[in-house]
1. Looking at structures P, Q, which one was FRET efficiency 1/(1 + (r/R0)^6) of positions 58 and 98 (r between Cβ atoms, R0 = 25 Å, to 0.05) calculated from, given that it came out as 0.15?
2. Taking volume of the Cα convex hull per residue in Å³, for residues 50-113 alone from the coordinates of each of P, Q, which one would give 80?
3. Here distance in nm of label points 7 Å out along Cα→Cβ at positions 26 and 74 has been calculated and equals 2.3, so which of P, Q was it run on?
4. With helix-only ellipticity at 222 nm (-39500 (n - 2.57) for each DSSP H run of 4 or more, over all residues; to 500) derived from the coordinates and found to be -19000, which of P, Q does the value describe?
5. Assign the value 15.0, calculated as Kirkwood radius over Cα pairs in Å, to the correct structure from P, Q.
6. Using distance in nm of label points 7 Å out along Cα→Cβ at positions 2 and 90 as the calculated read-out, with 2.6 as its value, let me know the right label among P, Q.
7. 14.5 is what came out when mean count of other Cβ atoms within 10 Å over residues 10-17 was calculated for one structure; which of P, Q is it?
8. Which structure, out of P, Q, was distance in nm of label points 7 Å out along Cα→Cβ at positions 18 and 66 derived from, given a value of 2.5?
Structure P
Amino acid sequence: MKYGYTALFVESVHETIDFYERAFGLKRKMVQESGEYGELQTGETILAFTVQSIVKTLSDVTFEPAALHKAAPPLELGMVTDSVDADFERAVAAGAVIVKHPEDKPWGRVGYVRDNNGFLIEIVSHTTG
C-alpha cells in the first residue's frame, strides 16, 4: 500500500484550483466538467479538491466545512520551495491570508498562510543534513 492522495472538501473546486495556480504556481491536472472534483499536478501524490456537498453522498460522517472566518481545520499542507520569501509574497498577492511571516527554523525557512478556504499552508525550504 502507498499514500496516493489528499482530497480537501471545498465550496468551489474551480475557485480553489485557480487560487492554487496563482498562489503557488501549481498546474491543474484535471477538473471534472461538473466542477465537483479537480486535481493539481503535484508529483506522485495527488492534491485533489471535492465540493463540500458531495460529502453527504459518501457516508454519514459529520464534518465541519472549512472557511476563513472559522478556526483552521487540524491539518497543514506543506509547499516546499527554495525561495520561501518570494513564494510567500506571491501567495499573499494571490489572496492568501498571512498567518506568520517567514522565519528561520532548525528545519529550514518557513512561513504560514491560509488558503482561500481557510486551510493552513506551510511554505518551507527544508535544510539538508
Structure Q
Amino acid sequence: MPPITELTRIEPIHMERLAHQGVFTTGLLLEVSETPTRRQTLADQVVATTNDVLAWRDEALLLNLAGFGSAEHDLLRYAGFDGLRAVLAVDLQSFRTAIGRAAGQLQVEPPSDLMVETWWEQARTLEDE
C-alpha cells in the first residue's frame, strides 16, 4: 500500500494529523474511512470535513490500482484523473486517449493498452467503495 504522502489532495496539516492517528498508508486510510460513520469520525479527529475525507479516499482508491506507482499517478493527474471518480466518469476509449495524450505531452512512454484497460476495469470493481 502506498504511503499517504503520495496523496496530493491532503493539506500538510491534515497529513500530520492523520499520522498522529496512525494512518500512514492509503490502505489504512481506506480502512478507517470505510463507512459514513467512520468517515465522520476520521474527519472529526483530523479537523477536516467529510468531503475532504471522501476526496482523500477517492485518490487513495486510484493509487491502489494494480501496477500503479508514482509515475502512473503523475501521468493520470496530468491527464485529468485525480481520483477514482474521474476514471469512472469516462468510457474506456476516452480514458485511453487522455492518457496517451498526457504521455505525449510529458514525453514519457505511455502504459500499454492492456494496463490502461486493467486500470479502467479495476476502477469499475471499486465503484461502490
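1. Attributed to the structure labelled P.
2. Values: P: 129; Q: 80.
Derived from the structure labelled Q.
3. Of the options listed, only P reproduces it.
4. Q
5. Corresponding structure: Q.
6. P
7. Working: P: 19.1; Q: 14.5.
Computed on structure Q.
8. Q
No value in this document is a laboratory result; all are computed from the given coordinates. The structure presented is a predicted model; accordingly, all values stated were derived computationally and were not measured. Cβ atoms are built from the backbone, for glycine too; each structure is taken alone.
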